[in-house]
Every structure is written in C-alpha cells, then in structure tokens.
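Novice: Right after this note come the structures.
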Structure I
Amino acid sequence: MSQDAIIWKCRTTLRKFKADYAAYVEQFGPVDGPARFYAEQQPHEERVIEGNMLQQQGILALFNLLTGAAETAFSNANSYIGVGNSATGAADTDGGLLGASKLYKGMEATYPIVGALADKKCTWRSVFADSEANFVWAEWTVASGNSDAADNLNRKVDALGTKTGGSWQLTVEISLA
C-alpha cells in the first residue's frame, strides 16, 4: 500500500527571562553576549505549544523554492518571527499577523537550523529583548521578511501572556513526517 500523506507538525517553545538579552549583546558583543546570557540566566517560565496553521502564501513560497522560482528564502538574513496581539482564530488565508500591536524580529545567530535527516525539521528562533514587543502576545508567525507583506509560513493563535519587560525567546520547530 502506498502512502502519500505528509504530516506537518509545529512545536513552539516560549522561554521568559527576567534579564535583558540586548544588554548582554551590547556589553559582551554578538558572539560572547548570547553565550553569557544563556550561561548566566535561566528562564523563569517555559511553555511548549503544539500546532499551527500553515498559510497559503507559505505553501506557495515552499513550492517556489522547491522549483527554483523567484522567492525569498527563509534564511538567517530573511527569516523573522512575528508576534502580535490578535486573538482572531487562524485561517490559512491570513497573510500575516492580524493584531494592532505586532513586531517581527530577526533570527538569533545560526538560525534557522535544519536538523539532521532523521530529525526532519527546521528550527527558527528569535529573542525579543527588554524594550521589544511589550504587549499582549496572542499570535505568532514565521515570515520571510519583517512585516505582514512578507511571505508568512504559518500562524498560531494562543494566549502566551503580556510582555512588560525582560527577554522572551520564541523557538518554532517545524517537522515533516
């Protein structure tokens, strides 16, 4: 019996830190700053969320990239994780974040990471520093640019809390099976 089904799975991890990630980068530099931050700081809260909604524009972007058509790659230079405050349910036609408050943040160094063949996954990670994205977090996306005009790969709606300072790290793992 042949099997044609592909299962798209998404796991998002939110880690909340009291310290300011940007202050470490400023004081110790872009290489040593993140290393020292993670060595010295522990998250005061961690949450794992399963699932998301693959966006139509994300599907088209993947097909364009597979066939060599003109498309912006979801590389370190172009990938962003966007967070917003809309609790409107996700639909595959959303085309970006729906909230009035939103911020698209670039990747941490070395992200996205394509896992080993056995992992069948790609991982994106952004850190929102003390002064960034201080509003209710109710939605997020992985995009190939820093605005709703970019191709949004996915969108998830879930109440993550209200950021009022500190650093929040959002890691999005997408796997295929």
Structure II
Amino acid sequence: MTTVKLLKYSFSFCLYFLIQVFILKDLVLFGYSFCFLYVFFLLSLPHEVPTISLLLIGFFIGLFIDMFYDSFGIHAASAVFLAFVRNTWIKVIMPTGGYDDNVPPTLLNMGLGWYIFYSLPLILIHHFIFFYIDSLGTDVYLPLVIRVFSSMAFTFLLGAIVQAIFYKKERVV
C-alpha cells in the first residue's frame, strides 16, 4: 500500500470516528434504530488488507468509539468480529475472475447488487453481536430483533448515501 493510500485511509479513519462520535452518537430513530457508520470504514478497506491488520483496525476504532459512548468494549467486540469475518466473506462471494488489486469494495467500484450482497450480511452480524452483548441479562428477544434489523437498514442507507456522494470510482491501472 502506498503512502498516499495509507494517508487517505488514516484520514478516513479519523473522519468516520469523528462523525460517529460527534454527530451520530445521539441520532436514534424511533428509539430503536441506531446508525453505526464506522462499520463502513471497515467494509471499504481494500481486499488485500490481511486479517490481522483488520482485527487491529477494528479493535482500535471500536475502542475509541467505546471511550466516547461509555459502552465498555461492546463496539470493540463487534468491530473485531466483523473484521474477523470480512475477509472470509469476501472469499466466499468472490467472482470467477477474482478482484482487481488495490480497488476497495465500495458501492461505486463493485455495483449495487454485489455491494448489497457483501455489506448487508456483515452489517447484520455486527449489529447482532452489538445488540446481543448490549442486552445480555434481559429476556427481550423481539426488541433485540427490531433493533438489529432497523439499525442495519438505517446504517446501510446512510452508508450508501455517504459512499454515493463522497466516494469516487477508482480506476484500475
């Protein structure tokens, strides 16, 4: 990875973190739907990023968000699990021709159909882990399911809008 790309992803890390902590922290729809936009940072890293690096990045972004949310490691745990599953899921859904090198899996680069098939299960896993850990000790199953699915939809819609507006399609060289 070149220095320019590394700086771009470092800036992106900081931007996703700041938006999550200072803007999206208090944004809740109908008391059930939360937006965890930082998940899209983990999803938009290139395919070539090794799993160990993804785990560290997921841990640190989750830990930093936990510091501001006072959530005692719930974000870190769910982000690390997402980072652990991501590369395996990418290999499972790999097209026959493979992926282009150094092209991040974003909505504009991969297309809407592939991106929905790629991101929605991963967002679902992240949100299920997050809300399950958050609700441990209580016997409320239906509110957990409502929170998971409404937050997944809210996060995906906001993330798709952000990617459509602010990301550009990368050219294969």
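Novice: Of the structures labelled I, II, which one yields 22.8 when mean count of other Cβ atoms within 10 Å over residues 74-81 is computed from its coordinates?
Specialist: Numbers: I: 18.6; II: 22.8.
Computing mean count of other Cβ atoms within 10 Å over residues 74-81 on every structure in I, II gives 22.8 only for II.
Novice: Just checking, which of I, II has the largest value of relative contact order in percent (Cα under 8 Å, 6 or more apart)? Numbers along the way, then the final one.
Specialist: Working: I: 31; II: 27.
Top value of relative contact order in percent (Cα under 8 Å, 6 or more apart) goes to structure I.
Novice: When Cα Rg over 2.2 N^0.38 Å, for residues 114-161 alone is compared over structures I, II, which one is greatest?
Specialist: Top value of Cα Rg over 2.2 N^0.38 Å, for residues 114-161 alone goes to structure I.
Novice: Consider the structures I, II: one of them gives 18.8 for mean count of other Cβ atoms within 10 Å over residues 10-17 as calculated from the coordinates. Say which. Intermediate results must be reported in sequence, preceding the final value.
Specialist: On the way: I: 18.8; II: 15.1.
Computing mean count of other Cβ atoms within 10 Å over residues 10-17 on every structure in I, II gives 18.8 only for I.
Novice: Further question: From I, II, which structure was helix-only ellipticity at 222 nm (-39500 (n - 2.57) for each DSSP H run of 4 or more, over all residues; to 500) = -6000 calculated on?
Specialist: Values: I: -6000; II: -22500.
The read-out was computed on structure I.
Quick note: the coordinates plus some simple rules give every number you see, no bench work behind them. This structure is a prediction, so every number in the text was calculated from the model and none was measured. Cβ atoms are built from the backbone, for glycine too; each structure is taken alone.
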